Structure formats: C-alpha cells, structure tokens
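The next part holds the structures, each set out as structure tokens.
Only the coordinates and a few stated rules stand behind these numbers; no lab work does. No experiment lies behind these values; they were computed from the predicted model shown. Cβ atoms are built from the backbone, for glycine too; each structure is taken alone.
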Structure P
Amino acid sequence: MRILLADDHPMIRTALEVLLRDSDFDLIGMAGSAEEALGEVERLDPEMLLLDVQMPGGGGMEVLRRLMAAESKVRVVLLTAGIDDSSLMEAKALKVRGIVLKNSDPAYLMECLEQVRHGRRWFDPELAERAKILEETKAAVGRVPLAPRERQLIGFVRSGLRNREIAEQLGVTEGTVKTYLHTIFEKLGVSNRTELAIRAEEFLSKAG
C-alpha cells in the first residue's frame, strides 16, 4: 500500500521511514506542513496518509476536513502526541481511519496500518476508551425525560391527529391536551406542532 507521511518533525519522519522500510507498505513521499500535505496528496495520489495533528499551516485536522470535503479516497491515519476531546470526536465524525499516539509502541502503528489496509478502523486503545466515554456522556446529557403520557401524545402528533382527536383518545378535554403540548414544547425546545411532528422520532429515541 502506497503511503504519504505528513509530519513536520525530522526525527519522526526518519523513525517512521525506518519502521516502514522492511514492511509491505511503500512510503512514497513526505510533507512538512498542511498545505504541502494537501499538494502531495494531489500529486502522488497515495492510498494512505499518515497525518500529524500538529503541523504548520492549519494542522492535521484542517487537512482532514479539506480532504473529506473534497471526498478524497485517501485513507487518513492521524499521528499525535495528544489530542483534545473536541478534535477526537470531530476526527471520528469525519471517518478518520485510525489514530495512533506517537508515544505508543511502534507495534500499535503497524497494527493500525494493517487494519486500515483491510478496510477497518483502528484507534489507540486509550483514545478509543476516551471516545466511548465522551459519546456515552453526550448521549446521557442529550436524553430528555418524558412521562409515558407525554410520549403517547408525541406519538399522536406524529400520526397527524388534531387536538380534539387526541382528547378523545386520552379521555380528556382539548384544553388539557393544549396544556400537555405546551409543557412538551417547553421541555423539548420546539415552537409548534409541525416541528414536534417532524422531530418526534428523534425526541422519542433520546427520551429517558
């Protein structure tokens, strides 16, 4: 597999060149900045890009964003001494193929390259655990507690029932339905029935 390495540290470039020399991976070029990396991807058409997160000219995350926006087919593996939570989650959302910590065992990088070569994703175990915790925390924060009656009423709105029809179904007055709806609007941050109906599935799936 043809690999382009983008890293502005000469020692890292040399170490990776030596590591890959006797492998099945072909290191076809190197870049030392974000702009140079983008240019070399265009010129050399590598199958994989080993991309340093911290580089001059915007850094690896900006390169990743631009490659994904351009629908590039190159498989991107991020190399980093450390990555903040927001960048970690953004990289995952952008479908980065792998992330390897620079201070980890070189065997981790080779494992990552092999997994990516075969169409899979590979994150350093430490980062994979962090990403899992962040996703679980985000899901918990985004979960809105809804009473059974509120869930039922949202289902009626999604089905297109009017207030009078909902009142008949629930055995309450139209005024009570309006009160329920107002409470639901406030709780979910929507302004009208149409928005509630459109986003009903989202709200019901997130509700605790």
Structure Q
Amino acid sequence: MGDRRQVRSKQEFIVAEWHRLGEKAIGRKELRAIQRGLHKKFGDEAIESPAKIARVLADEGAQLRHPEVIEFDAKWREEKIEKEASKFRGLERFLDAKPVRLQEAESLIKKLEQTRQGSERDEDKVNVQRLREIAINARQAAELLANDSTLNQKQCNEQTEIAQWLSVWLQTPTLFDDWLDLRRRSPDFRKNFSTEKSS
C-alpha cells in the first residue's frame, strides 16, 4: 500500500514540476529538471528514467520532443549501466590466474562487504547475488591455486588462507572483520604468516 502511495505521489510530483516549468514541450532540459526535483524530494532511488517521466507527462497532454527524449533516455541508461559496473571494478582481480596476496585479499573482501552493504541498503538483490557469485568464484580460484605445483609453499598457504577468508565472508559477512582480527592473533596464523604485515 505504501509503495503504491509513493508511486502515485511521484507521478503527482512529476506533473506538478511540469506545471511549475510552465507546461512546456518536454525535451532534455525539462526532463533533467524534473529528475533533479525527484532526487531532491525523494532521494537517489526515486529518480525515474526520462522515458518514464515523458510517458507520465504525455498522459497528461504534454507535447514531447521525441528525438530529444529518446536520445536523453539512451544516454541516461548508458550512464546508469556504467555507474553499476563501477561498483564491481577491481573485484575482477580475485578471478585472475595470478595469486592474490593476503593484504590485497583483505582489501578486496572489504570492497565486497562495502558494496554488499550499499546494495542491501538499496534493496538491490541482483547486485547482492552478483557479489556472492564473485566471492564463490574467488574462493574456488584460491582453492585451485592452493594446489598449484608452480607456486611455492608460502603462496599455496596464502591461497588456502584466502579461500577460508572468503568462506567466512560468504557465511557471515557482517562478522568478517571481527573474525579476521581473531584469526590474525591465532598461533597457527602467526606461524604461517609471521612476516605478513597486518593492516
């Protein structure tokens, strides 16, 4: 019920903004102004696509400058896709054929967690699932590298450790930092990685 009321109030807001603009024909400039208004009033996630805003206004009798609307909508969608992709930038390092070191693995898992928290806040289940898939694939890559005969013993140990870290993050992401702190203090970790600088 609340969702329906919000959608209705967003539609009403779009129409009100169009009236405020003087009921002009709708093109790039007007759509951008309405998007800014939506952002200011409802926040980031409330911004509608230029095409959707144009449809709402066409239903109210607005004249659309079609080529401008289509061009602006395509550009807006392209920028949105690029912004989504940037959330995952850097995480592909986990899937390289080259071994990841412990410090790098820690910072990559922190990025996984920050991105997961942002996606949870935005209720973006698709991104949360993509992050899990990245972590699962990274764990499998680390497990394969741990058994790679071309690596030395320390590198193999690091890969086994990283696979364990990823398993813990997958099971309890919110507890990972505390768990890692305790893990670093363990005699087993100190024996295997005494020269590894902790951050």
The value 1.39 for Rg/Rh (Cα atoms, Kirkwood Rh), for residues 55-102 alone, derived from one of P, Q, belongs to structure Q
Can you tell which of P, Q yields -24000 when helix-only ellipticity at 222 nm (-39500 (n - 2.57) for each DSSP H run of 4 or more, over all residues; to 500) is derived from it?
Q
Between P, Q, which one scores greatest on mean count of other Cβ atoms within 10 Å over residues 79-86?
P
